[in-house]
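Every read-out reported here was derived from the displayed coordinates using simple, explicitly stated rules and does not represent laboratory data. Predicted model, so just to flag it, every value in this text is computed and none were measured. Cβ atoms are built from the backbone, for glycine too; each structure is taken alone.
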Structure P
Amino acid sequence: MSWADYLDANQPRFIEELCDFIRIPSVSAKPENAGDVRQAGQWVIDRLTAAGIENAQMYETAGHPVVCADWLHAGPDKPTILIYGHFDVQPAEPFDLWTTPPFEPTIREDRIYGRGATDDKGAMLVPILAAEALLAETGALPINVRFFFEGQEEIGSPDLQPFIEGNLDRLQADMIFSADGSQWDPETPQMVLALKGLVSLEVTVTGARSDLHSGMHGGGVANPGMALAHLLASMKSPDGTILVDGFYDDVVDLTEADRAAIARVPWDEAEYLAETGAPATHGEPGYTTRENLWARPTLEINGMTCGWQGAGTKTVLPSVASAKITCRLVANQNPEKVYDLIAAHVAQNCPPGVTAEVVRNPGRADPFLVPAGHNATAVAGQVLEEVYGKVPHQTRAGGSIPVMSTLLDQLGLHAVMFAFGHADENQHAPNEFFRLPTFRLGQTAYVRLMERLAG
């Protein structure tokens, strides 16, 4: 039986197995689900072993565990690839917005609904099934393959770097492919060439030792809320230019070829505004909206706290005001350097009559940019063109996947996102789903990837 016939014949079983996987509420953000994350890791070990992959084992970290496995019998003249994915999921609340319970997977109209269906349980199962089909056909894989699956991606992979540093021998490879990611749409492939980095911080402005009567003390002491507003306004001009000294110094500018590649990707400004509900687009001057979304750094206020928040009026001068800020970074910006620049800006621009403090918040990622001519990206693009019948769009993403930069730092390899979810499948939202035809298509793509890499 050919690998394609094997995949076709076993799709009903694969779908049932995915349902079993989704039923495990492996929510890494909630301490009460720590045992479920571990159970999902054990499920992955059992599934890898059943597929014929060897040395499947759970490894401990300071937090949630990771799972590694391999099949390394193709010989030293064949490449070794590392396939990455994650078995933890986002919290499913609010439950009342789900049509069916999030951990009771349901199939409707060629879609499987459930938390983690596309991010990342369905997607990470795809390469395991591809390997199983090849092993069932010939008893061997055409290349050497390592698998690396984690249980803490949805909380930023806080314990992954120490694990990778201490287990480089289990992860050594010639190429890395990530089963976490997406394609452009069900009919169109994409190659994601860049991800933004992340730095998170909070600015707190303090005035009097407690809230004061605004009639008795207004005009006598500084108002931290007003001071915070002045500080935040000093960081960014109304036209969208970031004014923090040195913020843009390390940014790798877009080349004409970069801008041309972005311009070739379909874009409808009116559709984007309708989708977001915003009255107009707004971003750094001199760049298109798509360029700003994908390839320019940002400084955004994520939340503000100051004074009376209830209904009606309470006439006080607040004693404290704070703002949470995140910056999405592009190559070659460094999160620590950007944090230091913002902290220096706050110190230099703090209004009189108040004090200001800046602290780091959890959440950090280096920006990630695939170099031109990257061999794994070229091969993946050829496979996607073959499977979809279309040349992949060359895209970038405004989000961050910390493990991509960690793997680059530790292994010296740029990972390629080779995954088969889609952006409209409600990742992190109620009624998450995964398209079953794409589930099957991804299995073919991973088989052909391994075959093409074998030469």
Structure Q
Amino acid sequence: MDFVIIGGDAAGMSAASRAKRNNPDLRVTVMEKTLDVSYSACGMPYNIADPARDISDLVVRSAAVFKEKQGINLLTGHLAEKIDTKNQIVSGTTREQEKFAFSYDELLIATGAAAIKPDLSGFDLPGVMVLKNLEEGRLIKDYLKIRSVKKVVIIGMGYIALEMCEALRGLNIAVDMVKPRPTFLPWMVKDLSAVVKAEIESKGVTLYSGHPIKKIEKTDTAGLMVVCEDLTLNGEMVLVAVGVTPNSMIAEKAGLDLGIERAISVDKGLQTSDKHIFAAGDCADAYHVVTGEKTYIPLALRANRAGWAVADNIGGKDVKLSGIAGTAVFKVFDLEVARTGLNYEEAIKSGFDAEEVVIRSRSRAHAHPGSTPIWVQMVGDKTTGRLLGSQMVGKEGVAHRINAPAVALHAQMTVEQFSQSDLAYAPPFSPVWDPMLTAANQLLKKL
């Protein structure tokens, strides 16, 4: 049997490796348009922050290992352009402009997502960068190394934008951040987002929210100028970090169904509208464990897990993934910022009779040295008592604490059930009443 995969990062290579382990006689071919496979994209801002590190350090497993040790026909520099679903053939072009075609019995589309670049004048100028794949990370790192960059303008204020903001400040580069929408971190409750905003500004970063972008221009001093409707910002580099969009064009051209955010629509077994074609990773949608509805939240763990599931399914198993809770965490300077499930507005929009609470607690017992504040927001449903989501901000103890409510969401626990959880306690790690339990107890009163 021929198993063909389009895309050689998290979902694609996880599927290829597992499929080969499941069935060593399976013929597995992977086409990757770039020259990089199986790398830690999430580690790029931290690698860029350290000029002494080679960006190739982020490669988890080289192409040679997949080819020589696992027997996978891994083809880099191969851009898949068309899927002939009737004859089950994938065709495309190499970087040397040579045509290729492969027939398949089962096909996985794992094309990931691409950074969004607004269709505005100047966004294609040299020095205007995005960061989604390793090639783009390499370009940014080389640009900073070669050029005398003293200031960067970042368009956007999402996860990548904030992580890159910290990386650049660590290199002693000044940073201005600008976005069209008026609200900083619109998905986060105001009490918590205010803490994050204050942290960023305390590090010398200037934030400009609510300034629609008109264009980018070159300056007389060989720099770049971001022109907004009522503001201009200058720098030697511009990083565009306004979000990502699924690479679903090849699926759309093949007549496959697309879903939310134009991601490829898949069932819980990762099968598309064609029974011989699967999709996994940042190009595909998923089910949300709280709402039960389709959602598009590109996540690294989901991509790897989905790749495994596809490999098992083409091997004859019947694997279904329950879905995602949207659990995420990022570091910005001295803060850990995390979320899982729905915020209050999302809960209302999804039809829940939502209530929320925001509490301030401590990362350690009150008398223990080094204790710092932790802010927790928690959302529940007044009708059923069900836990719907949580957000946290603090200098320590946030990143792994968020996993407790994440598990509770997968288990569809009520707030009362969660409030009775037997969470670990010792003074260096938590108050007797963990911040999560304090939030649950306070929310229970409102429910």
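P, Q: which one has FRET efficiency 1/(1 + (r/R0)^6) of positions 4 and 388 (r between Cβ atoms, R0 = 30 Å, to 0.05), as calculated, at 0.15?
The value was obtained from structure Q.
To which of P, Q does the computed value 25 (relative contact order in percent (Cα under 8 Å, 6 or more apart)) belong?
That value comes from structure P.
Given structures P, Q, which gives the highest value for mean count of other Cβ atoms within 10 Å over residues 52-59?
By mean count of other Cβ atoms within 10 Å over residues 52-59, the leading structure of P, Q is P.
Can you tell which of P, Q yields 3.4 when distance in nm of label points 7 Å out along Cα→Cβ at positions 188 and 268 is derived from it?
The read-out was computed on structure Q.
Assign the value -7500, calculated as helix-only ellipticity at 222 nm (-39500 (n - 2.57) for each DSSP H run of 4 or more, over all residues; to 500), to the correct structure from P, Q.
Only one of P, Q returns -7500 for helix-only ellipticity at 222 nm (-39500 (n - 2.57) for each DSSP H run of 4 or more, over all residues; to 500), namely Q.
When Kirkwood radius over Cα pairs in Å, for residues 68-259 alone is calculated for each of the structures P, Q, which structure yields the highest value?
That would be structure P.
Thinking of P, Q, which structure, once Cα extents along the principal axes in Å is computed, gives back 86, 49, 46?
It was calculated from structure P.
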